[in-house]
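Alright, structures below, take your time with them.
FYI, it's all coordinate maths here, none of it is from the lab. Keep in mind that this is a model prediction, so the values were computed, not measured. Cβ atoms are built from the backbone, for glycine too; each structure is taken alone.
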Structure P
Amino acid sequence: MTGQAMKILIADDHPIVRHGVKQVLAADADLVVVGEAKNGDEALQLARQLDWDVAILDFSMPGRSGFDLLGDMRREFPQRPVIILSIHAEQLHAARVLKAGGAGYLNKASAPQELTKAVRKVAAGGRYVSASLAEMLAGDLASDAGPLHELLSDREYRVMWLLASGRQISEIARELLLRPSTVSTYRQRVFRKLKLSNNAELVQYAVRNQLVE
């Protein structure tokens with residue numbers, strides 16, 4: 001990409017966040033936003049239509065979130081890196097995002113200082129992680145056995161996290177564009193895989209494993 005601008009695709013359901021991301025990137029003349037989406041479906045549609053080098057997707061968007069899109073993006077654009085931007089701390093979701101194929105995970109609070117550096121690193125073929133996250137991941141690799149929540153599928157993990165964050169089944173169904181009965185099915189799968197019996201135990205598990213703030 002030497003000698004030409006790096007083309008960025010961004011997606012976030014909040015216009016003010018999209019504006020902020022564009023402002024940060026605009027400070028570097030070699031980075032140009034070629035498309036912006038307000039939800040996951042629109043982001044995937046633009047990804048298929050536009051020529052882009054790096055995608056920056058919000059972790060949580062109505063319907064298909066940036067996290068949900070990682071599988072599709074990897075299959076359709078295996079050579080193009082995706083950075084997940086989130087309001088949530090790294091220890092909550094970063095490891096899961098990287099294992100799902102994300103090239104980087106960045107907390108929105110640190111985006112003004114780190115986003116440009118992250119974009120350049122992933123565009124060069126690397127992965128972007130902070131020093132604290134790298135230390136946490138190294139600790140996980142040193143462990144003999146991973147935590148039970150690593151057995152969850154991406155959708156099960158999302159439902160688990162929303163439940164542990166205090167969301168009701170009806171709220172989760174609206175956010176993920178699913179039927180309440182489908183969310184209930186995911187909840188039962190989560191309980192079975194985590195060896196839990198109810199929501200209270202799920203919250204305790206999530207707090208113990210630092211999955212919720």
Structure Q
Amino acid sequence: MENENRTAERILSGKDSYFMAIKERYGEDVSDRVRTEAAKLLDEYLSTHDPLPRSVAIHVEDNIIPTAYIYGALKGIVGEEALELMKKIKADAARETGYELNGKLQACGKEAFFRWWEQYCRETYSDGNGFHSIHYSAGENGVSLDVLKCPYCEILASMGIPELIPAFCESDNESYGHLDGVRFVRKGTLGMGMDRCDFRLETAED
């Protein structure tokens with residue numbers, strides 16, 4: 001990540017939906033307090049950690065770390081209710097992603113969509129991005145991915161907040177679970193104690 005863009009303000013600007021949801025639930029004062037505390041923690045993190053490659057930073061510094069700090073700050077104010085709201089925020093955002101994916105699916109057709117999704121996963125969930133995954137070639141009836149090492153699980157666990165991991169896992173159901181004519185199949189995730197996060201998109205029977 002370029003140093004001039006590596007600021008708490010820039011990173012947290014990408015989480016405005018979190019602060020809007022907190023404001024709607026708890027009011028502006030709580031939202032502002034959470035943002036201030038999260039910014040303080042992010043500043044400390046950025047000042048003590050070397051810049052990450054952009055392919056890793058998009059997961060770690062743009063998503064995992066700021067989400068963890070927002071959650072921690074909110075939990076310090078409202079207690080256990082914070083987890084429920086974070087799950088809702090993640091699910092709402094994933095649902096919007098699902099709408100976009102469904103539009104792409106309808107525009108290009110299932111087989112082309114499966115090929116696109118395979119390439120997307122190879123670029124996003126690769127060893128170079130902090131993951132270790134098995135990528136399977138797309139076919140006309142589906143495409144699969146197994147994630148064997150996930151920075152979301154590892155980092156959140158190391159920060160002492162493993163309860164936040166399912167918020168990320170469960171959001172996949174909203175991203176992929178409502179595609180027209182395509183079924184999202186999953187047996188489990190690393191965050192649920194399985195040995196892998198398995199993803200499969202397959203043609204749904206009529």
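Quick check for you: by FRET efficiency 1/(1 + (r/R0)^6) of positions 113 and 193 (r between Cβ atoms, R0 = 41 Å, to 0.05), which of P, Q is greatest? Can you show the working numbers first?
On the way: P: 0.60; Q: 0.85.
Evaluating FRET efficiency 1/(1 + (r/R0)^6) of positions 113 and 193 (r between Cβ atoms, R0 = 41 Å, to 0.05) on every structure, the highest lands on Q.
For the structures shown (P, Q), FRET efficiency 1/(1 + (r/R0)^6) of positions 25 and 129 (r between Cβ atoms, R0 = 30 Å, to 0.05) is largest in P. For FRET efficiency 1/(1 + (r/R0)^6) of positions 41 and 185 (r between Cβ atoms, R0 = 35 Å, to 0.05), which structure out of P, Q has the highest calculated value? Answer by largest value of FRET efficiency 1/(1 + (r/R0)^6) of positions 41 and 185 (r between Cβ atoms, R0 = 35 Å, to 0.05): P. Which of P, Q yields -16000 for helix-only ellipticity at 222 nm (-39500 (n - 2.57) for each DSSP H run of 4 or more, over all residues; to 500), as computed? The correct label is P.
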